[in-house]
Structure I
Amino acid sequence: MPVIESKLPHVGTTIFTTMSALAHECGAVNLGQGFPDFDCDPRLLDLMNVALRAGHNQYAPMAGVLALREAVAEKVATLYGQHYDAATEITITAGATQAIQTALTAIVHPGDEVIVFEPVYDSYEPVIRLNGGVPVYARLRAPDYRPDWNEVRALITPRTRAIMFNTPHNPTATIWPADDLHELAALLRDTNIFIISDEVYQHMIYDGARHESVARFPELAERAFVISSFGKTYHVTGWKIAYCLAPRELMNEFRKAHQYVVFCVHTPSQYALADYMAHGTHNQLAAFYQAKRDFFLQAMRGNDLHGHGLPNNGLRWLESAGTYFVSASYAQLPQFVHLSDRAFAEYLTRTVGVGCIPLSAFYHDAFDERTVRFCFAKKETTLLLAAEKLSQLFHTR
């Protein structure tokens, strides 16, 4: 048998797969991997059935069903004031990960550098390397996890091809305000550096804040691939369907790669989503998930919304301004602080019965601040059960 020389020699099974498998093995409540445990709107399923039975079961156009691209164009224009041409500047993709991979394939050449922000979503570094690129790490520091633009400026070299980030930010659940986007625009002015902006949680912004999409800023939009997800927005992560926005010249290169990476995306899903988007249901998403965030945190702090009294378990909960995640520090707990965050996450899963994700998994050097991440995109019964189990934290060791 020939010996394969791995392109990703240091990459193993993702932390999400590992922790979800452990949660399943232990019968734990899985608040690790980010997916809902509730179903989508039945109307969307009905529209999928209509599309299936209407005969939309063959290849879609390579760029996506035009009706869906037009719906996306209308939404983006309404929300952010940026007009993308549905015919030439919007492409439907097989999930956001494929969109990210394809954008990198379109622009990165061997040896090019791509700046990312740690803690960084775990798929970014591997797809940069698969395209021959070199990841360069800027550090977001607790507690606010805001970018240090002087640090970013110092990281830029003649080999810098792109800056890639996500806001709202997974895993820290923070958001970039407009000031950061203005700083980024000033930093990139008069450069040939591209932006890949991962905005899959764009509709999950809390406490009256607003999502500052790259699409709001013409100076940034002209050099950017902006990516978002139908799966996250409409509770259908298993459909693996998303979209990418970019100016015509960039999208032309994106589509050259897209047609050979995946060619096209599941046809009936696109027709169903196009019809469903007419309802504008993303408008309620922030309130929906903010209520889940508040329910979970109140339960964890000892007084959930239905009056159940749960003892405080001593975790320090960090701010969750966006996404459907919230992180907790255990650094102040003397009986656990000696454990790495991965060991603590495994302890919570095996012994307490609640699965979570260690934040060190999002750093290339496994930087460990004794912090773990939980997903609150769950039914209230699931969240309450998790809170009840976590309330036993002081009684199980």
Structure II
Amino acid sequence: MHDFTYRNNELYAEGVPVRRIAEEFGTPLYIYSHNTLIRHFNAYRNAFNGQPHTICYALKANSNPAILRLLAQNGCGADVVSGGELALALRAGIPAKKIVYAGVGKREDEIARALKARILMFNIESADEMTAIHEIARALKVNAPVALRVNPDIDPKTHPYISTGLKESKFGIPIEEALEHYRLARQLPALNILGIHKHIGSQITTISPFVDALQKVIALSRQLQEQGIGIRYIDMGGGLGIPYNNEHPPHPRELSMAIMPLLEGCGFHLILEPGRSIVGNAGIFVTRVLYLKKHPQKEFVIVDGGMNDLLRPSLYNAYHNVLPLTRSRRKKVMADIVGPICESGDFLAMNREVNRLSRGDLLALMSAGAYGFTMSSNYNSRPRVAEVLVREKEFFLVRARETYRDLTRGARIPAFLK
């Protein structure tokens, strides 16, 4: 559910015409709905009432500081995967004790920064990383709170690029080797073992993979208990999908109803790491038609937004619904909606039925709040786009469009070239 709707054939973001925002800040740009963000966050918070839990929003989905501040003010924690994300989370006001740190490639300086901040927990991905965290913690004369990320070998039935819970994945420790790794962790005095972490993938649209994975994790916790290793936290990751096209993903309440009985009487504090399901449908990407081009085989709609702005269609062949900002009764045509980037893979939608368009028309790509701006780049030396947050009948620029000067920020010309 989201707050982008038509009123008298004009697309609105909450109480504001999207066209008005585009006219003020230009295109391409991202627009986010305050009401949708809060509603999606509350869906998780309310679903798990009665179970001790912390919702740690996955910054990788969208790390705009205004969105992070909004979530922080509503009691949200953070799931971070880099030193940069940790800095953004702390700066937004998310308490360190609500931050978990995952990712297979944590640098030593990032680990030290997280230890000094006193985060809730590291989710360890390998024996080498475990040793590194122990050595850094010992040098700092602190204990490092840790969980081990186990790979339960569960197929989440999602795109292979965002499937992280199978044996061949680079993520986590194979669950059959987990007991051995926990024994190793127990021998390292600067580690404080707190939990078990698992994350099997993203954009999962059925409940059963979550249930199957959690059952394996609970069985592991019992083995650990027998070894005298007590577990306080079960971090079951994120991954609940959203409707991009015809998907019908479960509501957080359905997820809760399926997994809460498994946790009954266990005494665990549950950590959830939703990202896409909070912010995905809370955002749209707005782009303007530059040119129309008709080939013998197909028609092309060339827009000012490209794969450097919204990478998901090119990277995953991902589907985003395309809506005109003004609905019309023009004739339907089949067209590819493509960007200005010098790559054949630069497209936003392929073989899509749309009302015939004209130069200057505005289009909205729906469900673009997650993995949109965070995956954008300056490829083809294009400044990154603006971001706007709408709250009822007001709208606020939450990231200014980059300028050409920004393209050379940090660059240096050596003296011999001057």
Structure III
Amino acid sequence: MSQTRKRKICVVVTARPSYSRIRTALQAIKAHPDLELQLVVAASALLERYGNAIGAIQRDGFEPSARVYMVVEGENLVTQAKTTGLGLVELATVFDNLQPDAVVTVADRYETLATAVAASYMNIPVVHVQGGEVTGSIDEKVRHAVTKLSNVHLVSTEKARERVTMLGEDPASIHLTGCPSIDIAAEVAASPAMDFDPFVKYGGVGPSEDLSNGYLVVMQHPVTTEHEEARKQVEETLYAVKDIGLPVLFFWPNVDAGSDGTSKGIRVFREKEKPASFHFFRNMFPEDFLRLLCSSTAIVGNSSVAIRECSFLGVPAVNVGSRQQGRERGKNVIDVECDRVAIADAIREHMRRGRPGQDQLYGDGKAGQRIADCLATIAFTVEKRLTY
């Protein structure tokens, strides 16, 4: 493609998982001769207590074009709504300063909605990554709302493409790229050995356990539509994995309504039970986290990494509760309610079955380059031709 100037592509990263989802696309955009990357880092991605994603971003060679502090403390429904509003105000100023040719937003978080609204009202084409998927909670509403605000759709699966079409979007604007988080999983699958000591490299809280005979990874976030149940729900998971008797590596939750309850449940459990085999981490670099998963007995909780990357890597997963309800999943997943007996039984069932095979449901490891190529070649327009 011949251009008189590079296209300015503004990618907004607002949370720890969002960076993992889009990292290979950022690398491909940065390297593309016809594109200029404008990286905006915002919200919890800037905060140490939620994993210091900005540290990983800079370690990988990206320097943000702008930083947006927009998280209102409180971690409840009111502050979640206020964070969305503050993000809308601040991101509008950032877009006015950067003057991008297109804005890329990822997945289904409330910060994603703020990004899409701000860009849409400023007549900047919106590119949505991971549209058309079905999930539990309010996330699905946000995801589909962002789809309707977007001009270009870069989807992960064939079913997702069908759903975006059913929502009335122009089929010519929908591109099946796969999920860029699978690109990192593909790199790890080629060299899965855990070549680092997680306790030495990442610190955390709790004893350094012998992991050679198996261990569980737990990542459980609050469900925003069930935020009042967050503490009880995480307690069910905590006691279930305790009963298995394997070392447990537990990761801190997202900044969502209910995360105070999740955090309190973890702290009370730690103080009351004084578990000798639990270690608590805030975050890891994406490739290290995936290598940790590759060597694990299973992942337990409600993170989408269990559905996406772990299906590709063939890691057994116990999906707890409604947060991932409706999302396409591979044969690595057993779904259970938030009940300690059911969770423990599912873990034991995975231990009996052994490891499942790999599944390319969410991609083949080449999504980042496909996304960059789409951004360099497609015709951007703020007008939308609906297909109702």
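Bear in mind that the values in this text are calculations on the coordinates, not laboratory data. What you see is a predicted model; the values in this text were computed from it and never measured. Cβ atoms are built from the backbone, for glycine too; each structure is taken alone.
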### Task
Check the numbers for percent of Cα pairs over 19 Å apart, for residues 286-349 alone across I, II, III and tell me which is largest.
I
### Query
To which of I, II, III does the computed value -10500 (helix-only ellipticity at 222 nm (-39500 (n - 2.57) for each DSSP H run of 4 or more, over all residues; to 500)) belong?
I
### Query
For structures I, II, III, which has the highest computed value of mean count of other Cβ atoms within 10 Å over residues 6-13?
III
